[in-house]
Structure 1
Amino acid sequence: MSIKTTGTAERAAAAAAATGFSLLATFQLLLALGAPLGHAAWGGAQERLPSGLRIASAFAAVVFVVAALIVLGRAGYRMSPVPLSVSRWGIWVLVAVLALSALGNFASSSNWERFLLGPIALLEALLCLIVARGVGSEVAAGRER
């Protein structure tokens with residue numbers, strides 16, 4: 001008797017990515033609310049973000065929540081309200097945007113961005129890539145969830 005494990009790695013990667021996106025959304029929400037964490041974001045120039053960057057952080061928080069829903073939807077978690085057609089291309093958009101974000105963070109003058117957020121963005125990109133490629137192979141084999 002064998003245990004069916006198809007998609008287990010992709011689902012674990014999706015859960016890890018969604019957790020990371022949730023933590024990043026929380027961080028951005030704290031920035032938007034005026035927490036003194038500005039040294040760890042947006043170039044690290046201010047301890048508390050000015051109003052324009054607070055608005056950008058609020059928007060980023062929403063984007064991270066949507067990213068979590070996309071990755072969960074693509075991995076077959078039923079709780080995601082994201083349509084399958086959106087998650088199919090959305091996961092690849094996430095891979096590209098996160099890879100570019102990692103490059104930008106690694107090039108930042110902020111140590112927080114270079115040594116913490118850069119690796120986090122790279123890890124998120126890799127987790128999304130696992131989900132995108134793994135689920136895509138299941139789709140090609142006719143086993144989509």
Structure 2
Amino acid sequence: MFGMGCFWGAERLFWMMPGVYSTQDVCTKETGHAEVVRVIYNPQLTHFNDLLKAFWESHDPTMGNRQGNDIGTQYRSVIFVSTEDQLKSALASRDVFQRALGASRPITTEIRLLTEFFYAEPYHQQYLHKNPNGYCGLRGTGITCPLAEQP
């Protein structure tokens with residue numbers, strides 16, 4: 001699950017990727033909800049590193065509790081994973097992207113195992129498909145994430 005600010009733009013980013021079968025807007029139940037997108041994909045068509053690369057390049061993970069005009073803890077940058085292998089990959093990708101960004105822009109992204117989540121209300125699901133001109137504050141840093149290509 002990936003949180004990149006408002007989940008509408010993150011959902012659109014991932015549903016356009018090859019091998020992604022489903023995206024769903026959800027909120028996690030932790031110390032506070034975070035807007036995240038649950039991504040279901042075929043690992044034979046899309047590697048987890050491809051999802052991580054899209055995540056790092058498509059928002060600003062140094063902004064803390066905001067993205068663009070969206071301000072609040074629900075808009076923080078987060079990655080919630082299902083397995084220890086995904087956790088290791090996500091942490092390693094963070095380190096790679098931090099080197100690309102440089103030390104003056106520390107990444108604030110929270111990365112940890114998922115414990116529980118709740119689906120967002122139906123009107124949030126595929127919002128930008130239903131409202132093509134709807135608000136999307138998703139903006140990257142302009143820095144490429146140099147993750148190695150996967151076979």
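Could you tell me which structure in 1, 2 was used to calculate Rg/Rh (Cα atoms, Kirkwood Rh), for residues 42-113 alone as 1.07?
1
For structures 1, 2, calculate distance in nm of label points 7 Å out along Cα→Cβ at positions 18 and 106 and state which one comes out highest.
Going through 1, 2 one by one, distance in nm of label points 7 Å out along Cα→Cβ at positions 18 and 106 is largest in 2.
Rg and Dmax of the Cα atoms in Å was computed and gave 14.3, 40; which structure, 1, 2, did it come from?
Going label by label, the one that fits is 2.
Rank structures 1, 2 by relative contact order in percent (Cα under 8 Å, 6 or more apart) and report only the one at the top, that is, the highest.
Largest calculated value belongs to 2.
Thinking of 1, 2, which structure, once helix-only ellipticity at 222 nm (-39500 (n - 2.57) for each DSSP H run of 4 or more, over all residues; to 500) is computed, gives back -23000?
Traced to structure 1.
No value in this document is a laboratory result; all are computed from the given coordinates. Just so it is clear, the structure is predicted and the values come from calculations on it, not from any experiment. Cβ atoms are built from the backbone, for glycine too; each structure is taken alone.
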